[in-house]
Structure I
Amino acid sequence: MHDGFSWSKWSAAIARWCFYALLLVVFVGPFWAFAMTAFSGVTLQPGELVFWPKSPTLANFHYAWFKTRVWRFLLNSMLIVTFGLILQVSISALAAYALARKKFVGSALVSMLILSTMMLPEEVIAIPLYLVLGNIPLFKVSLLNTHLGMILPLIGWAFSIFMLTEFMKKVPLELEEAARMDGASEWQIFWMVILPLIKPALGTVTVFGFIMIWDQYLLPLIVANREDLYTLPVALASVRADEAMPPAVFVAITLIAMLPSILIYLAMQKAFNRGLLAGAVKG
């Protein structure tokens with residue numbers, strides 16, 4: 001009986017580790033092959049990946065950084081994602097505060113209109129967006145071929161507003177009333193009471209917002225027709241069409257484009273996971 005129990009325990013442990021190994025191969029394996037291919041110094045066929053670099057070298061990254069000038073596209077993407085994300089999270093938090101904590105006529109309609117924007121594919125609004133950015137109403141200026149034209153359409157995102165609204169609704173009204181009785185202003189309540197209590201949600205929308213802005217392809221494509229304004233996703237599509245580009249160099253450029261998203265997730269992993277867990281529990 002004791003031997004049977006030990007055998008069942010060991011078999012369960014072996015099955016568990018085999019399952020973990022399978023998950024590791026499925027999820028980490030492709031990224032590992034991708035990274036090893038970028039460091040490979042031999043000529044590869046298009047679509048070919050290696051699990052260990054042949055003649056390891058940094059030449060592919062050197063070529064991508066200086067010959068392809070990927071640093072310029074990386075700088076454009078970083079500029080857009082930095083200012084776009086700051087504005088997006090700020091506007092979303094303010095809008096969520098108004099929807100969650102204030103009672104006004106038509107609030108349900110406003111919420112429905114904001115959520116309805118998530119139903120529209122980007123392709124549907126591409127032409128109207130191009131026309132509006134080409135001639136901003138009232139100001140009569142064009143934002144085409146500008147960084148601002150690639151930032152402004154990103155600052156309002158229904159997902160962030162909806163998520164922050166739901167979290168703010170869970171903050172007890174007693175805390176807000178106590179702060180108001182102590183003489184706190186509306187801004188102080190928002191900044192010192194509400195925001196600290198929804199940090200997990202802020203971390204979650206920051207990670208999702210970063211990935212959403214970083215991966216934008218259609219918006220930079222319709223706004224910028226100058227190569228010096230290309231973001232990394234647009235540059236990748238352009239480089240991929242170049243038949244003279246060595247496959248390993250293209251993989252190196254793609255790896256460079258992936259790193260910021262990975263780093264921002266690792267940096268905010270704790271808040272991101274807490275936000276998802278809290279949302280699941282609340283739901």
Structure II
Amino acid sequence: MEQLLLRVKNVSKMFGNLNALDDLSIDIEKGSIIGLVGSNGAGKTTLLRLLCGLYRPSKGDIVFLKDGEEKNIDKFREAVGILPESTGLYHRLTAWENIRYYSRLNGVSDSISWERTLRFSKALSFSNDLMRHTRGFSRGMRQKTAILRALAHGPEILLLDEPTAGLDVTSARLVRKLVLQLKEEGGTVIYSTHNLSEAEKVCDRILILHNGQLRFDGSPKNLMSETSTLSLEEGYVQLTSDDARIRDETEPEGWFSKAWRQLFTRKTNLIEEIEDE
């Protein structure tokens with residue numbers, strides 16, 4: 001019997017007058033790889049940010065299940081590993097120092113973090129680069145570092161936002177192989193991608209988002225069966241035939257962020273005035 005890990009219940013997310021996600025309900029089981037597919041502006045990144053607690057739903061609830069009880073997503077953050085679209089590495093630090101820093105933030109000892117990092121870095125053919133500074137890293141090396149950073153604290157669920165975007169063929173294959181390895185070990189992965197053929201290779205379930213709505217939830221085989229098509233691409237096109245909206249998924253700026261920006265702007269302007277004198 002599949003073990004339920006996360007439940008998204010009638011969730012909507014508003015940005016001003018724009019409904020980025022509209023009444024979304026999904027269950028996420030432990031040990032599954034779920035492909036999150038959709039065009040730009042479909043709501044994929046919004047959903048990932050909701051799942052890790054970075055955004056809060058405008059309506060509905062996101063809960064995780066522990067010992068048969070539903071708990072608020074805020075208490076699940078330490079159990080989430082995240083690969084964002086931008087890796088956000090500290091270039092003055094080595095790859096291992098970047099990984100170790102985030103592991104410590106999650107309360108994981110260096111020895112445990114190193115053990116996990118070394119094991120997964122071998123799967124990514126990256127172990128020889130762990131002690132190198134990340135400044136000057138290629139896109140693939142930065143991506144591998146960020147993936148290891150997301151895995152080092154032993155998360156229960158891994159959120160990957162376009163994990164192979166911009167990677168060469170060899171690096172992309174290694175990433176997909178690692179994701180399948182995680183599944184074999186009982187891991188749970190949400191795999192956001194534009195690439196339907198890639199989703200077919202690694203995902204046992206596909207969610208199609210379009211204009212903030214869930215258009216399909218099921219296996220790749222069921223997608224073709226339900227749309228009477230011969231490929232995932234044809235099935236996807238059939239379910240998303242209406243025009244995709246172009247939008248900005250930007251969270252309104254909070255008071256602290258606004259105050260900090262204004263303070264920094266004043267400081268920068270003062271320095272420029274002094275230099276001009």
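Compute Cα Rg over 2.2 N^0.38 Å for each of I, II and report the one that scores greatest.
I
Rank structures I, II by distance in nm of label points 7 Å out along Cα→Cβ at positions 58 and 122 and report only the one at the top, that is, the highest.
Largest calculated value belongs to II.
For which of the structures I, II does the calculation of P(r) over Cα pairs in 5 Å bins from 0, in percent, for residues 42-177 alone return 2, 10, 19, 21, 19, 14, 9, 5, 2, 0?
II
Starting from the value 16.0: which structure in I, II was mean count of other Cβ atoms within 10 Å over residues 82-89 calculated from?
II
When helix-only ellipticity at 222 nm (-39500 (n - 2.57) for each DSSP H run of 4 or more, over all residues; to 500) is computed for each of I, II, which one produces -12000?
That value comes from structure II.
Suppose you compute Cα Rg over 2.2 N^0.38 Å, for residues 50-113 alone for every structure in I, II: which one lands on 2.12?
Value 2.12 for Cα Rg over 2.2 N^0.38 Å, for residues 50-113 alone corresponds to I out of I, II.
Values in this text are rule-based calculations from the coordinates and carry no lab data. Fair warning: this is a prediction, and the values are worked out from it, not measured in the lab. Cβ atoms are built from the backbone, for glycine too; each structure is taken alone.
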